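**Q** As structure tokens, here come the structures.
Derivation of every value follows stated rules applied to the coordinates shown; laboratory data play no part. Being a predicted model, the structure only gives us computed values, none of them experimental. Cβ atoms are built from the backbone, for glycine too; each structure is taken alone.
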Structure P
Amino acid sequence: MSNKDFKGKSPVEEQNVTNEEATNLQEQSEKKAEEIAEGDNTSDELAALQQKYDELNDTHLRLRAEFDNYRKRTLREKSDLIKSGGENALTNLLPVIDDFERALQNIEKAEDMKAVAEGVDLIYTKFVAYLKSQGVKAMEVVGKSFDSDYCEAIATIPAPTPDEKGKVLDCVQTGYTLNEKVIRHAKVVVGE
């Protein structure tokens, strides 16, 4: 047996093994350093993501609160409009009522009924002008073709001429529109 077999390894082989172990130890320490650096990067990324989450969550909560306040405010404003929305319309009707009161007081004392009739006609004109300013218009239906969207036929009579068949001959009750929407259908007599 040689010296080599007895000891197991030659000094050169022992040197190579030691160098390999040193290289392995160095690689292991580098891997551990990389893992630690990756762990630090991961914790930094985690902290950044947590901060971004907190910011987004805070923004979301603030937007929800803002929307809730907006919703409550609009409901309150809507409620106020419903309660006092007609106030302006009714306030502008008060002068017409005052005119009617004066007319009623003067009817008993008046000797000239023509003047009383003119006064009532002026009040009527003032009232119709007020309605027009509010968007209320009387429908002109006499002489036009019958349209069930605007008119309600309460009677039919034989048409005096063939041209008047299916047309409105008389209006018993005037119909009105409010901003182009029918608020009361005209009650009419239709030619048959």
Structure Q
Amino acid sequence: MQKLVIASNNPGKLREFQHMLEPLGIEVVTQAQLGISEAEEPHVTFIENALAKARHVSKLSGLPALADDSGICVTALGGAPGVYSARYAGDSPKSDQANNDKLMQAMQGVTDRRAHYYCVLVLVRHADDPQPVIAEGEWHGEIAHQEQGEGGFGYDPLFWLPELGKMSAELSRDQKHAISHRGRAMQVLLEKLRYE
């Protein structure tokens, strides 16, 4: 595989994917570079949404496509925001800050702060690939009481890592990629691709 389309317009995700795939010598292009619109994400599971995105982009580009669906799942909120993480506070426009503010409001007075990021990656070699490559990753932590840190994106300024004594937003890019949900899923994906 020499060229791959990333089925996302999220700049934070694109930076992470480009950084992680760079050592493999795979040319990475984005759906925006090819003028491909975002796919619908009507499903209630991460895996169905990721598969829909990958098939959509592969069909319109004629190239292999990699999609992810990911989000933060808060135990006390029954797993919310979950698949709605990117648009938790609405999508006109989508806003990390608005999402973080809404999560902070939802967590007021809540003592159980456990949460985890979840990521599923789906790689299709072509739009009708009957055997997509699927990889998952989880990253456990807690929802902090206030934002801290300048790095990352999404809920990273609220995602506390007790074992490191830091927020996700305080990690370097390499530290984050080594232990994050997306980094873990990518490690699984790359291991599966080694045998192709």
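**Q** Out of P, Q, which has the highest value for mean count of other Cβ atoms within 10 Å over residues 122-129? The partial results should precede the final answer.
**A** Working: P: 13.1; Q: 18.9.
Comparing P, Q, the top value of mean count of other Cβ atoms within 10 Å over residues 122-129 belongs to Q.
**Q** Among P, Q, considering only distance in nm of label points 7 Å out along Cα→Cβ at positions 26 and 162, which has the greatest calculated value?
**A** Of structures P, Q, the maximum of distance in nm of label points 7 Å out along Cα→Cβ at positions 26 and 162 occurs in P.
**Q** Ok, one more. Given that helix-only ellipticity at 222 nm (-39500 (n - 2.57) for each DSSP H run of 4 or more, over all residues; to 500), derived from a single structure, equals -23000, which label among P, Q identifies that structure? Kindly include the intermediate steps, with their values, before the conclusion.
**A** Values: P: -23000; Q: -9000.
Only one of P, Q returns -23000 for helix-only ellipticity at 222 nm (-39500 (n - 2.57) for each DSSP H run of 4 or more, over all residues; to 500), namely P.
**Q** With FRET efficiency 1/(1 + (r/R0)^6) of positions 58 and 114 (r between Cβ atoms, R0 = 41 Å, to 0.05) coming out at 0.70, pick the structure among P, Q it was computed from.
**A** Q
**Q** Compute FRET efficiency 1/(1 + (r/R0)^6) of positions 42 and 130 (r between Cβ atoms, R0 = 35 Å, to 0.05) for each of P, Q and report the one that scores greatest. Could you put the intermediate results ahead of the total?
**A** On the way: P: 0.00; Q: 0.95.
Evaluating FRET efficiency 1/(1 + (r/R0)^6) of positions 42 and 130 (r between Cβ atoms, R0 = 35 Å, to 0.05) on every structure, the highest lands on Q.
**Q** Taking FRET efficiency 1/(1 + (r/R0)^6) of positions 66 and 98 (r between Cβ atoms, R0 = 35 Å, to 0.05) from the coordinates of each of P, Q, which one would give 0.15?
**A** Numbers: P: 0.15; Q: 0.80.
Only one of P, Q returns 0.15 for FRET efficiency 1/(1 + (r/R0)^6) of positions 66 and 98 (r between Cβ atoms, R0 = 35 Å, to 0.05), namely P.
**Q** Once relative contact order in percent (Cα under 8 Å, 6 or more apart) is calculated for every structure in P, Q, which label goes with the largest value?
**A** On the way: P: 13; Q: 18.
By relative contact order in percent (Cα under 8 Å, 6 or more apart), the leading structure of P, Q is Q.
**Q** Now, a different point. Matching task: 16.5, 51 is the computed value of Rg and Dmax of the Cα atoms in Å. Pick the structure from P, Q.
**A** Structure of origin is Q.
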